[in-house]
Structure 1
Amino acid sequence: MRLIMETSRHFGLMVWGLTILLFPAATLAALKSPDPVRVEYPADGNNAPAFNASPTIIETVHGITVAWLGSTEKGSLDSAVYLSRRNAQGTEGSSLWSDPVKVVFHENKNTGMKIPCRRPVLFQPTYGNLLLFYQTPRDRNRVTGWLTRSEDQGITWTVSKSLPRKVGGPARSRPLELRDGTLLVGGDDHTSGTRVHVERAKPFGDSLSWEKSRHLSHAMWHNASEPVFLNHGANKIQLLCRSKRGRIMTSSSENEGKTWSEFKQTDLPNPDSGLSTARILIQVVNEGAPSPPVIFALVYQHSNQERSVLNLALTSDGFNWAAAALLDWQPGKEISDPFVIQGSDGFLHIVYSIDRQRIKYLVINPNNLSPLPMASGNWPF
């Protein structure tokens, strides 16, 4: 049986769908994590800031591009958005990553006081320029959402424009582009506890026309934030959220995000830390053979307290999960803010921060994964 992915690359990944669907308890064994294809540190170039966090990653025609927050101290007001591009060709004796460049920073025009940037998200719509969303703090735990664009795939950027007053933009996860070009944006707010909502951004000339949903989660019961999307097709979309309840929370929509089900706990633990997802579409070429399901990759921390680990899990339905890899483990250090994409090479490209000081870039070959089922969300050590 020959399998072909969206990228038109050949991968023998049928085992993913079979493992996730069958879940035979007797097959449990110690999980073997694959050796990474690459391990690099994009924020370590010349003139790099001392503290680095909240990375976001995208692939452009120039290669892999990473943006993140850089500052002189943890929690400093001078937090700005930096960017580095990976030169896939490279030259002998030189770094594969360009030196970090500050692309966005804010200060009060009247006082000159610096205003910290937060939550950068790179996104490339099907049509149009490369987008960079981010936020700055406002009064009473509110934020101002911002958007800047690049016409040359991240080399230069336009002057940032603020989003409508009640719109914050993406809360750390990339938007989901619907069939009509509308962007479904996962948002949250912290004015009365932590609550999740969804924003819809429709292309309107050179700008976006925004709508905001009601709050979808309850601050007391769910304490959910930073939603990420799983697009199951046929108008069905699923949210996964970090939570202070010790579990990843979920909600589903059957009408492309117009209405949502009640939030529920999944089997997966969560120490109130960020998540990131990527979709891998598999197609069976053999005539008459049933098509295996769409596979989603989730990068997260499989613990309700520990933040020194980073895990990779797979699912076909958003509810039954298979453990795929222990991506990193650094005792005594904090791993945070993961972001994952599938590149045109078919690999999983993952970035995250370590102790909010270094940005780590990890590349995994999905063909080398041997996922194992997780009964009731228990990791198969």
Structure 2
Amino acid sequence: MIRRTTRGIVALALALTMATGLSACDTAGTAHGDVAGSTPPLAEVTPLADPLSWEGPSTAVAAAAPIVPVTDGAQVLPATVTDSQGTGVTVTDTSRILTLDIYGSLSRIVFELGLGDQVVARDISTGFPEAAHLPVVTENGHDLNAEAILDAAPTVILTDTSLGPWDTILQMRDAGIPVVVVDSHRSLESVGSLIEQVGAALGVPERAAALAARSTAAVDAKIAQIAAVAPSDPAQKLRMMFLYVRGQSGVYYLFGEESGADSLIEALGGIDVAGEIGWKGMRPITDEALVDANPDLLIMMTKGLESVGGVDGLTEHLPAVAQTDAGRHRRIVDMSDTTVLSFGPAAADVLDALAVAVYAPEATG
């Protein structure tokens, strides 16, 4: 089982979209960034005997796993739930479902629950092939477009607090559309509960329980597989940090404890350096903190790394990186902005690709 509970990404997108002008705009068909193909499975590569011997960056691209819907269990409507904000919502019609969050996790869940043919539109982050034909109701990256949402005529909206402006969501409620707000806190530990929240709102709790069990089991199995190739000696474990960058805005955030990134690092068999220095949540990194932490490896979002001009640009924009072992050896792993912290039904695939990029980086070239 997953070993530690974290609170996930505390209103990740809302905070960073407003504060930093988040502009990760992966579109359908490029949900894993601009890299063609996918990273080979961990089971098919030969891990390095010593991951610290590797020098250079690597890119993790999760396989585009097809939707395998859970269909056992009848849908029962109306469904009445109390959402994450304490609002009671009754859903009577799911013939036109709209799901909205910054990583496309909610759309994937609905498709995996066998209700994909009832989804009428998508956010920009919903990039899996089965949803590619749907119209997009976000603009400028992740801004909700009220007119486009109303044009889609949803009978129910599932969202969290990761997209804005929030007035648009309130406008949908005023228009009489049931809006269910699920928990925005994301981590590997919360995958099952998120699925169950969606299933309860759509009247398919039995399907959700089955999907949650399947997804959680896949994550647990993947963590065990990664543990078999990661160094077991604590002194040899890779010291990792998750760095969020938007070079065009001069933004450099370190994701620490309770950000969701910590659970990702631990699942990868690494040591969360931010936790060692007591860094909680998401806040601007300082040169002193970065140098003192001295990570062996940095994990970043692909668009973020691109925004500073790659590894060379990162060390120019943030010179403290060059004073760390990660910077000196250019050990930077990047993954699509809309994938790396998505924490949905495909979480095990995300872990697999990241593990290959960390422990068998030559296979990602």
Structure 3
Amino acid sequence: MTTAATETALRNAVTHICDHFPRRHVWNPAQLNGCRDWLRQQVEQMGYHVEPDEFTAAFWTDANGTASTLKVANLLIDIPGTDPNAKKLIIGAHYDARCGMAEQQSKKPAFFDGPLEPSHPSYFYQDTPGANDNASSVAALLVLLDHLRGKTLRRPLQVAFWVNEEYPFYKNYWAKGRKKDKITFTANGLGSFHHAQSLAPEKILGAIALDTIGCYDEGQGYASKDAPWWKRKLVEQVFPKEHDFVAFLTDYRHLDFTRQVAELFRAVPDTPRLIVRGLPAAKDFNWGWSDDWSFWKRGIPAFCVTDTAFIRSQHYHRITDTPETLNYPAFAKVVRGLQETVDKLCTDKQE
């Protein structure tokens, strides 16, 4: 697939998801499951077998914390390898989008009664169509699967479309129940965590989580205007000011795996600048960028591929996160780099 064709494929997939499933989360199961079913159809049309990884998610339905459940599913695509001793590589992305909230840094959902006018303070934090977060990564996986059709791999590869990375499932923050405004909210159903718990760590090379990979060259500075001052200062110490790079983010425990993959990515011609960052790992330091966190908890090396999301994009978790805001030429180059990197990881003899 040429670069121009890759750009077109990415744009078409992102646009279709945002146009048809702009409110894909557990509070809108028709669109969440509709997106899942569309993805399954796309992958099966390529000739792959899709294994639904079904489970029941628990969450609340209103501002009073009323409990409910929903049957949801990850989609897993296994591509076998010829070497029975080779460890499996996993690459995946979440297909859900963030529900409405009162502000960008909010840890509690906002249940709005009907559509808000643009003059309302919370207007921009209604349900996001999630073009960058995370239709961009879902589109990248579709393009990757198309690229891999007919290829013979030495190492087995599993491609995963995960459900429920977004609030309130992120990092199982609400799994044991937490109080907000004297009301207890409980949610349990992080798709990648459910997936990771089913794996035997000794058989896995590592996991690559894609999350927000479509925004580049958006200027300088921390884009999240309501972020606390200490987050802004921390970001200034960790990331370049110029937003022309893609990042591989992990913690110190998994730097070896991350650097191995980064070396292969950097060897691909005409890819955007890549930075690798590993943050301190400690028992009580529960950081994590995205679905990579789930695999750390299972003892599996993992890192996140990202454009840095809220650090970079002013559209993060807003209704303005729409397809036309993505930089498709740079986005396509990142995807091309990932394609060739996966090719190398799954064909060359390296553990």
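Miscellaneous remarks
- Read-out distance in nm of label points 7 Å out along Cα→Cβ at positions 47 and 319, computed value 5.3, structure in 1, 2, 3: 1
- Which entry (1, 2, 3) yields the derived value -0.80, -0.91, -0.97 for log10 I(q)/I(0) by the Debye sum over Cα atoms at q = 0.15, 0.17, 0.18 Å⁻¹, for residues 79-190 alone: 3
- Structure (1, 2, 3) behind the derived value 12.9 of mean count of other Cβ atoms within 10 Å over residues 223-230: 3
- Origin of the derived value 27 (relative contact order in percent (Cα under 8 Å, 6 or more apart); candidates 1, 2, 3): 2
- With distance in nm of label points 7 Å out along Cα→Cβ at positions 151 and 199 derived as 1.8, matching label from 1, 2, 3: 3
Values quoted throughout were computed directly from the atomic coordinates according to the rules given, and no laboratory measurement underlies them. Note that the coordinates shown come from a computational prediction; the quantities given were computed from them, not determined experimentally. Cβ atoms are built from the backbone, for glycine too; each structure is taken alone.
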